[in-house]
Structure 1
Amino acid sequence: MPLRPLYGHDRVRQQLAGAIARGKLPQALLIEGPPGVGKQRLALWLAQSLVCEAPEPPCGHCSHCRHLLALEHPDVLWLVPLELTRKGSDADKQIEVVQDALSEEMAARRDQPLYKSPPGQATHSIAAVRLVARFLALRPALSRRRAVVIGAADRLVPQRANPEAANALLKALEEPPSDTTIVLTTSDSGALLPTLVSRLVRVRLTRLTDSVVTAFAQRELGKESREASQAVAEAEGSIGRLLASQEKGSGTDNAVERFLKAAKGQAVERYSLALWQPPFQARGAFTALLDGLLEHLRERARAGEDTETVVAAMSRVLEARAAAQGNVNPQLLTAVLAEELWRAP
């Protein structure tokens, strides 16, 4: 299934298209703006414009455009935050692990182009940046131009005391190949290293108009005008927020509700909950459940609930989240977490 069209940001698109036509497009860009307004989609539109060889790119019909819209153009690398479940024994193996995980993620996005935000623990690792360096060392395979899109680039620094991935990217930004454009996107430019930002030309996006979000809701989600109006108002100019609202009442929300009910119940309910959890699903529904629990706890904190209690519960969920990535049995984790939350003050 191809990528959905880019909605809005017409003025910025015109400016970027004009820069390409004049041969004045900067080689390193930072697209920044509120969450869910289409920063990565704009970056991919720009990449499509670079590889398309039509007189007025992107045409949307040539082989380059079709390959990109199918997320399989060999001259465009779209790097997204990843949650790696295995490690490589050396640098080359680590890059292979990232490649495999990225291939899986791109396959998932081909199946469902209206993708969700990456989980909280997904990052850009040093191996991912080495993958970028390896890509830049190659020559274009099909097009005369190449593009690297690094989505949610603020995930380059999961901890400010551990900025290796961002530092490694500095080399690529200092002297990118003449045929390559590198685009970073972020909703939090303050989380990026100042030395990184200083090498980028910044492109600022604002919230989308309600008319643009309405058009998206009607064309891509099949909503009628009356049905879309309230959802659009609540989205506040963010297609991402609109999509997130569609998840309310989803399987994850139901799983969170089921977990909380069991955790507050009798011991037999907690153990039944653990047995209900599939035993080998740490990367899928189980981690989605834990992310849902974290969001539930954050909402409780925002509502003014006892901070110490909520923080303690969040700490327990984060510990379970980390353990899940070590291939610990989800049934065991569910039992322990439910018991700990039941005993929490």
Structure 2
Amino acid sequence: MTKLLNSLKVLDFSTLLPGPFATMVLADLGAEVLTIQAPDRVDLVRTMPPFDGDLATGYSLLNRGKKSLVLNLKDPSAQALVKTLVADYDIVVEQFRPGVMNRFGLDYETLRAINPGLIYCAITGYGQTGPYRNRAGHDINYLSLSGIASHCGRKAGGPPPMGIQIADIAGGSHHAVVGILAAVIQRQQTGQGVFIDISMTDAAFALNAMAGAAAIAGGTDQGPEQTLLNGGSFYDYYQTSDNRWLSIGSLEPQFSKRLFDTLELPELAALAQSSKTEDQQCLKEALTAKIFECTLDHWQTLFEHQDACVEPVLSIAEAANHPQIKARGLVRDVDRGDGVMQKQIGSPIRFVSHTRTETDSQ
């Protein structure tokens, strides 16, 4: 199937994770991406182990399907070349602090004068405006200021350091892609480009969704282990006898009944729909004791054919070999950047044509 975004050409000035992940998504969907690399400023992702050959595995992933060009943006000749490129590469992605591209003479207004159809996406920690616009930050800081960290984790242990970069990817990367594709549609209708201001803190704040609605419109600011989905109910993780973990999400009546029947605790099913804290605590204590009686393999076998919303907590390596992940083809052989094929997480986006032949973006 023809790549859906093969008409788009992207000039990518970003490093680290948010911008490169966004342009990786666009490249997976067929866009032509040219990354501009600095000769004197190493992208830290290139130095982060583990390595496969001479290349960091994360760097290979983020830069698959892209071309690259080394330019010193402080050099007037490099600046002139960029201005020539934007006549053709009419989408720009950058991740500098506000004002940096202005100092290079490559800001939106300057480049828009060359190409009025230019779509210019700037990804920053706090956005182009506001008192924090020039402040340094990382994913953990954006999750903290956005309120997300306040209702995650345990009452006794506090907020957890997340295993993935939520504000960077779910916040910065994916909102950048959404904004760029919306701007492409507008440009098709008007011929005009636009400046897109993506703040990872803004995007993380928006990810609060249900908890945010409850706090802002309902006046109920939730903390950890207080609500149905953040540890305040039996919807939770439970340790097994071999120190593994089992996830139980059997909220609906048909699932909770099947859960407790399978565990031979049918008398507890009636409590599953209760909103009383003491009832939910009773369920959690019973499940904690029950699940700790046996190994993870035992529980996997027991629930394998039970539609009860009970699944094992897998490592990434285990997940990659799970029958469902394998059936969906999420691990692919991809050129790591030097002609050698490397196994990578592939694009999760699937397209089904009118002939019902499934294809995907990679």
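Nothing in this text is a laboratory measurement; each read-out follows from the coordinates by a stated rule. The structure displayed is predicted, hence computed values, not measured ones. Cβ atoms are built from the backbone, for glycine too; each structure is taken alone.
Match the computed value 23.8 of mean count of other Cβ atoms within 10 Å over residues 169-176 to one of the structures 1, 2, and report its label.
2
Can you say which of 1, 2 returns -9000 when helix-only ellipticity at 222 nm (-39500 (n - 2.57) for each DSSP H run of 4 or more, over all residues; to 500) is computed?
The read-out comes from structure 2.
From 1, 2, which structure was relative contact order in percent (Cα under 8 Å, 6 or more apart) = 14 calculated on?
Among 1, 2, the structure yielding 14 for relative contact order in percent (Cα under 8 Å, 6 or more apart) is 2.
Comparing distance in nm of label points 7 Å out along Cα→Cβ at positions 81 and 297 across structures 1, 2, which is largest?
2
Could you figure out which one of 1, 2 the value 2.0 for distance in nm of label points 7 Å out along Cα→Cβ at positions 97 and 137 was computed from?
Traced to structure 1.
Distance in nm of label points 7 Å out along Cα→Cβ at positions 49 and 241 was computed and gave 2.7; which structure, 1, 2, did it come from?
1
State the single structure among 1, 2 that was used to calculate distance in nm of label points 7 Å out along Cα→Cβ at positions 105 and 337, giving 2.1.
Of the options listed, only 1 reproduces it.
Taking 27, 56, 17, 0 as the value of P(r) over Cα pairs in 20 Å bins from 0, in percent derived from one of the structures shown (1, 2), identify that structure.
The read-out comes from structure 1.
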